[in-house]
Structure I
Amino acid sequence: MKSIGIIGGLSPESTILYYKTIIEEYRRKFKDENYPNIIIYSVNFGKFTKLISEGKDEAAEMLVEAAKSLEKAGASCILIAANTPHMLLNYIKARVETPIISIVDALAEELKKDNVKTVGLLGTKFHINKTILH
């Protein structure tokens, strides 16, 4: 069975929501308890927000380290359970082999499918006020 890797801890609430939703959707679709293995790498939220707010490259490297750890643990895909780290997505993707599923791309696909033209963004003050990093 394939394993799903989640870079979490950047919002404990969203990490829990990702985990719970994956399990619930599996159960709904397959009607059994053989859901996939889920590996969570919990990033130090305080350290990450300090580094990213200072514009330091170490913030991106924390996420690369998390992704590489999930890769070594056998994850066949990786999710990042928060909006702000997606600003670093291209940087992270360039440094790991395992596919990283973008919540931005997944949301865009669903919005197109539902013909939604206008959306709002909830995010940290940093995310709302900054441009894409790297």
Structure II
Amino acid sequence: MSNKKFIYITTAIDYANASPHVGHALEKLQADVLARWHRLQGKKVFFLTGTDEHGSKMAQTAETKGITPQQLADENSEIFKKLLQTFNISNDDFIRTSDIQRHYPTAQKVWKKIYAKGDLKKMNMKDYIV
């Protein structure tokens, strides 16, 4: 299949330290319009969205709520999924960065490939300050 007939659409992978807001809904609706339009053109579309469930903000928010970061991720990820259902978003998949079976292997593969090419280097933040 030619690249012209296959369309990959993704939204930002939303940070799950809080519930979605109107900006999240707008982005999903815009991506959905694009996915549906391409499907009407007869193109094969894969539309991905999901939640990013790692980082210090997740840990801080979870601690404030008295729950674990995984509990916070599970709770808010479900709310993001409900947003998609509420607006009848036509995404093909919903990925969670805490998904050990699906997300981790691909993330590791990409990371190792980038590292092997020499495209990663360790730097201090002060190296970026002009």
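Computed from the coordinates by the stated procedures, all read-outs in this text should not be read as laboratory data. Note that the coordinates shown come from a computational prediction; the quantities given were computed from them, not determined experimentally. Cβ atoms are built from the backbone, for glycine too; each structure is taken alone.
Where does the value 8.8 come from, among I, II, when mean projected area of the Cα convex hull in nm² is the thing being computed?
Values: I: 8.8; II: 11.4.
Working through the options, I get structure I.
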- [ ] Looking at distance in nm of label points 7 Å out along Cα→Cβ at positions 51 and 83, point out which structure of I, II has the largest value.
- [x] I
TODO: Out of I, II, choose the structure whose coordinates give Cα Rg over 2.2 N^0.38 Å, for residues 75-114 alone equal to 1.48 when calculated.
DONE: II
Task: For 1.8 (distance in nm of label points 7 Å out along Cα→Cβ at positions 67 and 91, calculated) the corresponding structure among I, II - done: II
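Quick check: 3.6 is what I get for distance in nm of label points 7 Å out along Cα→Cβ at positions 27 and 59, calculated from one of I, II. Which structure matches?
Values: I: 3.6; II: 2.4.
That value comes from structure I.
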